[in-house]
Structure P
């Protein structure tokens with residue numbers, strides 16, 4: 001995809017209906033940069049211009065309802081205002097697009113005092129003349145009276161002033177439309193009173209961008225009295241294509257029924273014919289994907305046919321008008337066609353308003369969730385523009401991808417040699433708790449159709465799919481056809497451990513951590529996109545396991561289990577601190593343990609052997625082992641997919657089973673600390689406070705600071721060596737209560753962990 005740019009004088013947008021039409025028309029274009037001139041929005045009403053569907057707004061507005069320029073920059077593009085005036089005529093923004101800096105300037109030039117205006121504009125842009133510039137807008141003047149204007153009487157007024165040509169020459173800018181259309185006579189503004197047409201709306205770009213221009217066209221005149229101009233600049237490198245099922249296809253009952261028939265026929269012809277069930281399943285995706293691609297193409301073609309026909313007729317009549325400015329028939333025909341186009345836009349606006357109302361109604365009592373969704377959506381669109389390697393800054397997209405790839409390849413490779421005998425000995429010494437026979441039987445029963453249906457029912461529509469592109473909606477609509485083959489492959493996994501190849505795949509996307517240095521790779525949170533059919537299987541195992549863990553995991557662990565809340569542990573810690581504030585003679589410390597990428601560093605061998613020691617049963621163990629034997633992932637960096645990474649450790653992010661497997665693994669450590677008599681908890685009345693956890697956030701408490709801290713570190717180190725748990729001492733903190741400064745310093749020296757007073 002290239003950088004899509006649109007420049008348009010919209011001749012006022014105070015009226016809500018007109019704003020809705022403009023928005024509906026533009027959002028269909030999937031534009032990256034939109035420059036609207038002559039907004040007529042006063043500075044005090046600037047909020048009217050906020051429209052996140054179009055992008056982040058950067059505006060120059062007058063104090064009165066006149067003039068006005070606004071730039072909308074797509075949310076994923078980093079952008080910053082670099083200059084503007086206060087009269088609603090000039091706005092300059094620097095954007096970083098795919099690691100490339102561009103200066104985008106929107107202009108609405110005056111009818112008079114043009115020389116003065118362009119001198120002023122040149123002063124603003126001269127500082128950026130050595131950078132790549134895109135300057136666009138209504139210049140209220142033409143380059144050539146002969147080529148760019150059609151007017152009876154042939155007045156010599158209307159040509160751009162010398163100061164303009166001096167500015168573009170000094171800045172090395174070129175009229176890109178004229179470069180690509182050297183002999184064409186096409187106009188962007190039709191003046192009824194003056195019976196004239198002219199090309200006063202223009203886009204000028206740095207000459208170095210010219211080889212990368214994919215498209216530059218004057219578009220049909222609709223909604224406004226000016227024609228918009230569309231420009232597309234090619235990417236420095238091609239984007240990766242990732243297919244995703246369009247869920248609106250599933251709203252067409254005929255398409256769904258034909259898809260169901262195709263799947264029935266496919267499974268009838270291919271199941272039980274000697275080919276493994278997991279291979280048949282994976283191949284079915286390719287078959288039905290081809291069908292949906294075909295249907296989407298047909299639907300798009302039909303949808304755009306009517307719209308394009310109207311636009312084509314508008315353009316034809318405008319060309320007729322260019323040749324015969326007094327042609328009344330062409331004028332009337334254009335008005336009729338514009339009205340027809342407006343009707344189409346109005347229908348789409350009404351439909352979108354209806355959908356928005358439904359969504360707002362649905363989340364009426366969940367405003368926090370609705371807001372969080374909006375913020376998350378925006379964050380996920382963020383582009384990574386620069387990364388630091390040591391002190392050196394990298395902005396080249398390929399180098400940025402390489403740094404992420406190398407970082408995660410190292411992270412997910414199990415470079416530490418796993419000692420299976422040592423793991424066995426460690427688990428045997430710790431005396432891992434066995435699960436009850438009744439629960440073991442429940443874990444190992446064949447997959448039930450009701451279990452599959454229940455998990456599919458809980459799937460949320462609209463979430464990003466995995467690498468195969470099939471959405472939750474697909475499984476909801478196709479569940480009756482897919483039920484039998486899906487149950488067959490799931491039971492086959494439990495019996496034989498044979499996982500479909502597509503279930504081993506994942507995409508990893510990244511969202512920035514809040515208030516972190518975003519030039520560091522480690523400050524982007526990886527999010528795994530897994531295939532939905534895999535998540536259905538993992539969801540069934542998770543539902544079975546969650547019930548067991550609610551009974552076997554100690555109440556000190558508040559993470560990921562029903563009926564347990566973080567606030568319970570928080571309240572306990574506050575109670576203890578309040579108690580110690582009164583009992584000033586009782587010394588105590590709390591160690592807030594930070595583990596380095598705790599989920600990503602879990603050693604598979606330890607996790608699986610822990611399951612064996614718990615005696616979870618053969619079938620359930622086969623299911624988990626099949627998942628944690630062979631995994632691979634591709635990173636998505638700025639919409640480009642990297643080469644494959646082999647994953648050899650860590651619980652699988654985005655998987656419903658992952659957090660439960662993690663707390664089962666961590667419970668070995670927590671139990672060991674609970675049972676360690678050398679670590680004495682803090683006694684408050686009849687209650688002993690020793691350890692609290694919420695997932696990987698662990699707090700260890702003791703009233704014997706000197707003797708216990710060494711033992712705590714020993715427990716953490718021994719567990720880490722076999723399970724992959726890595727203590728991050730720089731982020732781990734010890735909070736002391738009723739300790740003097742000398743004792744605090746001794747503990748800090750012994751542990752190399754910061755000790756602070758509470």
Structure Q
């Protein structure tokens with residue numbers, strides 16, 4: 001059952017409201033009984049304007065900081081970093097709520113019964129229904145975020161023969177400056193902090209009959225058989241005149257009959273959603289329970305594969321709704337944020353969170369939903385080249401652990417365990433080759449190649465040689481702290497394990513890309529190869545664990561949420577059970593040590609652990625982590641919680657479910673590598689692997705029964721199931737069934 005439903009309203013609780021979105025616009029629908037409330041977002045509503053935050057004192061202090069680190073004077077190095085390597089000003093700007101729309105039903109629905117609200121994931125339509133207990137008349141609201149018109153449409157109907165009466169207002173607290181209205185349209189507008197950035201939000205009534213007027217800060221309709229409320233917004237980030245853009249969108253949507261608008265919306269949305277289907281058999285009697293009750297009961301003793309099916313669909317729904325077309329990438333909260341000063345600024349946090357948002361895009365057949373991320377990476381490119389030059393006197397491109405609406409690349413905050421980390425851009429760059437290897441889109445690779453090349457150029461200049469190896473310095477293992485021999489704690493280091501793993505991947509991807517695209521600068525390519533040869537290898541420590549730092553330190557927080565030194569296990573494939581068994585054993589110990597001390601206590605961390613167990617081919621532990629995610633880190637509306645809400649855990653966990661069923665490596669594609677005993681039977685259609693191949697996979701009693709391949713390109717590929725392998729050659733458009 002591909003829907004969320006509830007028999008109770010949100011009652012003002014944002015974590016119980018339900019999300020809709022079209023990439024640019026988002027709304028949280030509260031589904032209240034008496035007065036409806038939508039909280040609104042537009043993806044470019046950020047405080048402030050673009051700034052140059054590069055610290056002018058960084059270059060002249062970099063060598064001193066390195067000297068202090070290499071001589072073990074960590075406290076002194078950290079103190080100097082605060083002043084010399086922090087951004088100026090120290091923080092990037094925050095994503096903000098657009099505001100709220102409130103609907104007053106003008107005296108009806110004071111006493112209600114038979115309330116129900118539903119989010120249909122197959123159509124992306126929210127529906128709320130309620131009956132007036134005194135009159136017996138029913139009231140229904142259908143709401144969706146239309147992509148083509150860039151409007152949210154809410155359609156109000158009732159069985160009341162006198163029709164509907166409705167009053168609606170757009171509000172943004174004290175953070176707007178002007179309100180204008182006609183009989184059918186209301187606009188609010190204002191500045192977005194410093195600079196010249198501004199916004200406009202608009203609402204329009206389309207009534208079937210009756211009367212309507214604008215009055216003060218409200219639109220009012222009386223005795224209408226149906227009322228369609230259209231909502232949209234725009235900012236100067238995309239439009240010289242946001243007000244004209246808003247009026248045009250509202251006009252475009254208003255001239256389309258509601259049923260036609262809904263039909264077009266559903267068709268466009270389903271062109272994404274219907275590409276894939278997961279079916280885990282379950283007790284269908286559970287479908288009678290509302291979503292919050294199913295979430296509360298699921299555990300090892302009360303399995304509910306139906307809820308897992310729904311949760312998987314919900315994750316895909318969220319990605320489609322927050323990242324398609326020419327919108328911005330999904331941020332820490334996707335596009336759904338009710339604050340003017342959001343948690344962590346609701347930015348693009350690139351020391352895992354933004355990357356995790358896009359882990360399911362390729363495997364779940366939503367590659368085009370990752371395009372907004374790549375567009376933003378290109379937006380960052382010139383900024384990152386400026387940061388590299390001004391702060392580090394290096395060629396190329398660098399970004400730290402956060403970026404914002406304008407693609408800021410300077411260090412964020414003064415938080416030593418995270419701020420002074422130069423790998424954010426490099427991690428993003430690894431998404432380029434992965435996207436190409438799944439889609440075989442050579443034009444895309446050509447477009448993104450400059451980003452990849454500039455990342456490599458930066459590290460060829462930035463790395464320093466220590467004991468015959470090229471290492472980052474300064475750096476941190478995000479966002480962790482180690483204990484030195486004398487008992488003091490440190491954060492800054494050199495040659496951090498995660499850095500080395502990312503760099504191995506970066507340089508490998510560059511070599512493949514430069515060869516494929518016939519890079520003409522032979523000297524540059526040769527130096528890149530020589531640099532890659534001198535990168536440190538993964539080391540095993542005294543506990544049998546993967547070492548997190550160059551020295552075998554213990555962690556100050558053994559159950560830390562970041563497990564950065566297992567980046568080679570996931571998202572990379574540098575550690576695999578069949579190719580590197582010793583490192584796999586060390587990875588298992590690393591996970592056990594983290595979890596035994598309370599690790600996985602944030603939703604996104606639990607999702608990452610799920611992926612890691614899937615890569616270790618340990619389906620039982622991956623499934624266990626999923627159940628813990630449900631019980632500890634999932635809100636009533638199925639949003640993931642850090643706490644508070646962060647969307648990365650939703651995306652990371654559905655990526656892990658896909659990894660449990662299919663793992664697509666450069667050398668081979670593996671079927672059902674981490675199938676838990678709770679999923680004895682099932683099928684998945686449209687799951688994707690490298691070489692532009694989609695798969696339909698069925699299994700029965702825990703055994704693979706049928707595989708069908710759909711080739712999007714000419715290719716050769718190795719397929720693997722348990723101890724059997726097959727080598728196949730396919731042509732574009734070919735469909736082939738395979739058995740093992």
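Here Rg/Rh (Cα atoms, Kirkwood Rh), for residues 447-502 alone was calculated and came to 0.97; which of the structures P, Q was it taken from?
Derived from the structure labelled P.
If volume of the Cα convex hull per residue in Å³, for residues 287-462 alone computes to 156, which of P, Q did it come from?
Q
Where is distance in nm of label points 7 Å out along Cα→Cβ at positions 407 and 479 largest, in which of P, Q?
If we compare distance in nm of label points 7 Å out along Cα→Cβ at positions 407 and 479 over P, Q, the biggest value is for P.
Matching task: 52 is the computed value of percent of Cα pairs over 33 Å apart. Pick the structure from P, Q. Spell out each step's value before the answer.
Working: P: 63; Q: 52.
Answer by label: Q.
Quick check on the output: -14500 is helix-only ellipticity at 222 nm (-39500 (n - 2.57) for each DSSP H run of 4 or more, over all residues; to 500), derived from one of P, Q. Which one produced it?
Comparing all candidates, it corresponds to P.
Starting from the value 0.95: which structure in P, Q was FRET efficiency 1/(1 + (r/R0)^6) of positions 135 and 223 (r between Cβ atoms, R0 = 25 Å, to 0.05) calculated from?
Q
Every number in this text was worked out from the coordinates using simple rules, so none of it is lab data. Being a predicted model, the structure only gives us computed values, none of them experimental. Cβ atoms are built from the backbone, for glycine too; each structure is taken alone.
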